1. With distance in nm of label points 7 Å out along Cα→Cβ at positions 227 and 275 computed per structure, which member of I, II shows the largest figure?
2. Looking at structures I, II, which one was Cα extents along the principal axes in Å calculated from, given that it came out as 78, 59, 40?
3. Going by distance in nm of label points 7 Å out along Cα→Cβ at positions 139 and 387, which of structures I, II comes out largest?
4. Tell me which of I, II gives 16.4 when you compute mean count of other Cβ atoms within 10 Å over residues 267-274.
Structure I
Amino acid sequence: MAEICVIGAGPAGSVFATRMAQLGHQVHLIERQRFPRAHLGESLSAGVMTLLRAADMHETIEAAQFPRVKGVWVKWAEEAWLREDTGETGLLVDRGVFDLRLAERARHFGVRIYQPARIVEQTRDGAKWHLAIDADGVSSEICADFVADAGGRRSASQARGARTGASTLAVYGYWLGAKLPTMPRIEAGQDGWYWGVPLPDGSYNTLAFVDPAGFRSAPGATMTERFLRLLDRSTLMQDGRDAELIAPVRAIDATPYLSGDCVAPTKIRLGDAALAIDPISSSGVQKALQTALSGAIVANTLLRRPGSTDAALDFYRAQLGDASERHRRWAAGHYREVAEYGDRPFWRQRAGAVATEAAPPPPIDAHGLASTPVELSRELEFVATPCLQGDFVSVASALHHPRLAAPLVFLGGRELAPLLKTLAPGRTPLEIAQSWSNRMPLESGMAIAGWLVTHGILVEQHGHSGAVS
């Protein structure tokens, strides 16, 4: 059992601390603020509850009965329309209550929480980290084998990292009034975009995402004046003209970035301390939870299987890098929609140049191949790749093929390489599925074989004269 110190009790910190306790480690969680406290990120994407369920932390959030997202009003590069969420999978939360419930759930699993607390000094001596703590006026010291930094952007600003998108400032204010919107709203403006979020307590958060330099040079003596001028250019408050601001207007950095030192043998960064994606995705909390869950497996591997250190480090770095690039491309596509429509600097800068992509491969007639003898594609390679297996990171043989976006180890919970490496050519997909019957139900085997045909992994046997090629 190792001693773990986690800095920051936001969603990433609490979930990571909980998972490490579940894995049998002694965990200390340090949070500098008292909960509940106000925090941005009140609109949560659909995947959040699935991730919390993986850490057995979903019930405490379900018990809070936060409002479900039934739809979002969208006014982007066209007329306003309602994007309905028929499954009501998103949540509108009070982040103070949300974060408090997660921290209390971590305490339930044996995590020791220091709050409010600050780290007076942090040093490393031999094999141990030494952290001097001032917890609400009481001094103490924690000797830890491993440190996880989940301190958010504040921690990230102290580390070397790379900006992965245009500098962006989020300016926001909270309102109360009689005719405020009851659904989230997203809207593109000339020189920025807007996001409105109705909250469980009846208040309404309005955010403007703008270029920092442009906002500071805009007309208006104060931040509030400049912010109100921005809102006047949107429809966020068109039915709430009599509403009143209930808190000072604030601004925070919303620039996407990727940490340059996200993991080391005795330390890891989680959540915004490791990776911040463009706010247009509205999935920052979801991404933070993903880093916490995978980060816990990485940390457990570093502590208990030192022989797999390189694999664990490579896995986490690759995971963050891939996520950063994937979200960057996705966000650029959304900005490009407005850049092509309005042609303003704010949008052009974020859209970037259009990448030249190779033409997609021709579609494969999977139905036609169902009764045709097949073999493994000659373009298929098996590549050693770090991956998550149970509670550890290990190296497994992954499928590498031009039709796959990334090396693939598992499909439907089954490791693919052992299924394919001994596969004899000349069998039909049905016969292949039947040959796997000692490992899985026939229906599962048929689904995997069909997927492999559709993606060009299994192709018509060379020299076969069937009707399908």
Structure II
Amino acid sequence: MPAMAETTESPLAAALRAHLDPGAVLTEPARIAPYMAEQRGRYPGQGRLVVRPADPAAVATTVALCRQHGAAVVAQSGNTGTVGGGSPRHGDEVVVSLERLQRIRSLDADDGLMIAEAGCTLADLQEAAAAANRYFPLSLASEAQCRIGGNLATNAGGLNVLRYGNARNLALGLEVVLADGRIWSDLRGLRKDNSGYDLRDLFIGSEGTLGIITAAALRLLPPPRSRRVALLALPDLAPALPLVRAAQSESGDAVVGAELMSAQALAMGQLLDDTPANPLPGSPWYLLLELATADPRADLDEALAAALEPAEAAGDLDDALLAPTEAAAARLWRLRTAIPDGQKLAGASLKHDIAVRPGALADFVPEALAAVTALDPGIRPCVFGHVGDGNLHFNLSQPADAEPAAFRARAEAFHRAVHDVVCRHGGSVAAEHGVGQAKRDEVARCADPLGLELMRRIKDALDPDHLFNPGKGAAAADAPPPPECGDPR
């Protein structure tokens, strides 16, 4: 019988196998396929080599070897991103998966500090905190799959930003592998340190373009003891933010979630079989409020009543429903969390993750709606998001009778129309999902040119060979021309 042909392995793969544990290096197409799959399908990965280091030292070794062989590195955690930030663009880019870095190194309930590695899922961290009678408040729809390294690399937001801030606000320190293979570590967990530049904040939100986060020191808080969830039906958009501010004031800043939803968005969420019916039908806008506090004596019902009564008297509130049980609260939240998956059943869609000042939302939304309906009167806007911090998901579903491919072919015109309104209001076209590949060109068009120049300088200083995640993020955006006089940029 003829001899089996030997498989030729690249010098880099051979070097990695020689230095890492068995099973850390994947080259077989079937085994690397899951790391190439991007959840929206827009940026399928083109890599041929995946490395799964077992600890930070192995990550450093991987980076050093990739640098020696001239190979770019794309760090990947849970691979749940939506903008193509974790997808390799070329076959010679190496995916470094952090999924094996799953240790919680320490947890001190009294100090309110947990040190966890980048591959820990967000749900695991929440459970570990709860077991110690503490609370880690970062909360995302993908928390069972997403990992804290990616959460920090994208400065994830989520449902609790209004009260607890983005991922950046919950990180007290980082451990990071640098482009030269060294490990910078500051996991002391200090609340105060003004001895120099805050290097931590360079890496948080950098989308893996400056270094690879391998561990983090995370803040833990007292767990909520009292919680109330209410659904408010509104006659128009204008009362939403005043209601949020009134609830904050009356409750002693206990509002942890404030989710604005259009009737169209709610209807798309109900395309899923497990979504409950809208209990307050007939209004154009809805506000979902969650109040929670660590004070078991707080009367959140009284606080809500005090916030809602003036709005009801002024005609700014159509109806309100307070969830009487935790199960009822979960049903109200399901109305909101079902929207993204429900929208998928409505055909092709275009996503816009934007932010303006909260006070500008009442002007921004009608302007943006007018801009997209002028392009196509049949467009179905699916508008929902975090009204308290000004971040909306201004998504667009295809007209009911449109062909998906023809609708997607017009994406650039719709993106430009929405983002032009964002820019006029001094907002951001990348609020909480990052830039990745999806928004690089629009960031270049809308951002401050000097800001982009400064980001490129930082990139060149920390990653002079552009080893990390090339072609991704704001620093990879082409510089726009200088703004003309009167340009809102």
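1. I
2. Working: I: 78, 59, 40; II: 82, 59, 56.
Of the structures listed, the value fits I.
3. Max of distance in nm of label points 7 Å out along Cα→Cβ at positions 139 and 387: I.
4. Of the options listed, only II reproduces it.
Bear in mind these aren't lab numbers, they're just calculated from the coordinates by the rules spelled out. Everything quoted here is computed from the prediction, not taken from an experiment. Cβ atoms are built from the backbone, for glycine too; each structure is taken alone.
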